[in-house]
1. Relative contact order in percent (Cα under 8 Å, 6 or more apart) was computed and gave 17; which structure, P, Q, did it come from?
2. Have a look at P, Q and say which one yields 0.99 for Rg/Rh (Cα atoms, Kirkwood Rh), as calculated.
3. Consider the structures P, Q: one of them gives 1.00 for FRET efficiency 1/(1 + (r/R0)^6) of positions 22 and 38 (r between Cβ atoms, R0 = 30 Å, to 0.05) as calculated from the coordinates. Say which.
4. On distance in nm of label points 7 Å out along Cα→Cβ at positions 30 and 62, which of the structures labelled P, Q is highest?
5. When helix-only ellipticity at 222 nm (-39500 (n - 2.57) for each DSSP H run of 4 or more, over all residues; to 500) is calculated, the result is -11000; to which of the structures P, Q does this value belong?
Structure P
Amino acid sequence: MKLKHKFNAISNIQDGIKFSSKKEGRRYQDLKLLQGQGEVLFFLRQVPFHLPGGVKYLCDFLVFWKDGNVTIEDVKGIKTSMYIVKKKMVQNLYPISIIEI
């Protein structure tokens with residue numbers, strides 16, 4: 001019996017990497033394309049941010065652009081209350097903004 005994701009997201013595999021949703025897999029493909037075009041230098045997946053109280057936030061993508069910008073991306077379908085709290089904590093502790101895709 002296949003378990004159903006609590007938000008009805010359908011996981012998929014791209015390049016041997018399991019993504020929790022089709023949307024996240026599509027963003028991965030988009031970033032690979034942008035990297036091939038030279039717009040993105042490189043990107044990292046599932047980068048942890050350690051927060052007070054032993055809390056950890058994982059961003060979906062940390063993207064390094066050719067113009068020197070660095071973006072933190074989170075691919076979201078549903079913004080849970082836990083996500084909202086962690087996002088605020090990260091943005092209050094670090095000089096960054098999280099972009100929701």
Structure Q
Amino acid sequence: MKLIELDARDWRTVLDFYEALLAALGAPRWHGRNVNALIDSMIYGGINEVDPPYKILISETAKLPIDVNGEIAFAILAVGEAQGTDIVVEFQTIP
């Protein structure tokens with residue numbers, strides 16, 4: 001399984017989260033910066049350069065603003081609920 005590692009140390013906004021994740025996935029510039037767009041590209045596929053299965057490890061999350069941590073948690077929940085048994089996308093955060 002591929003491992004995608006993201007360092008959240010310098011993130012200050014929700015957009016910082018999306019920009020880092022989408023860059024790591026090789027998403028096109030026109031990709032939406034929201035959870036619904038993540039589900040479309042990560043689960044239904046055919047959009048990003050990186051296809052599942054993969055694990056996303058986000059480190060340095062302890063000091064993130066509450067709205068950024070909230071968006072990460074929402075993305076983890078939504079992607080987890082949307083994936084089927086043949087699609088494996090795992091998220092893990094490390095404080």
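Only the coordinates and a few stated rules stand behind these numbers; no lab work does. This structure is a prediction, so every number in the text was calculated from the model and none was measured. Cβ atoms are built from the backbone, for glycine too; each structure is taken alone.
1. Value 17 for relative contact order in percent (Cα under 8 Å, 6 or more apart) corresponds to P out of P, Q.
2. This figure was derived from P.
3. Derived from Q, not from the others.
4. If we compare distance in nm of label points 7 Å out along Cα→Cβ at positions 30 and 62 over P, Q, the biggest value is for Q.
5. Traced to structure Q.
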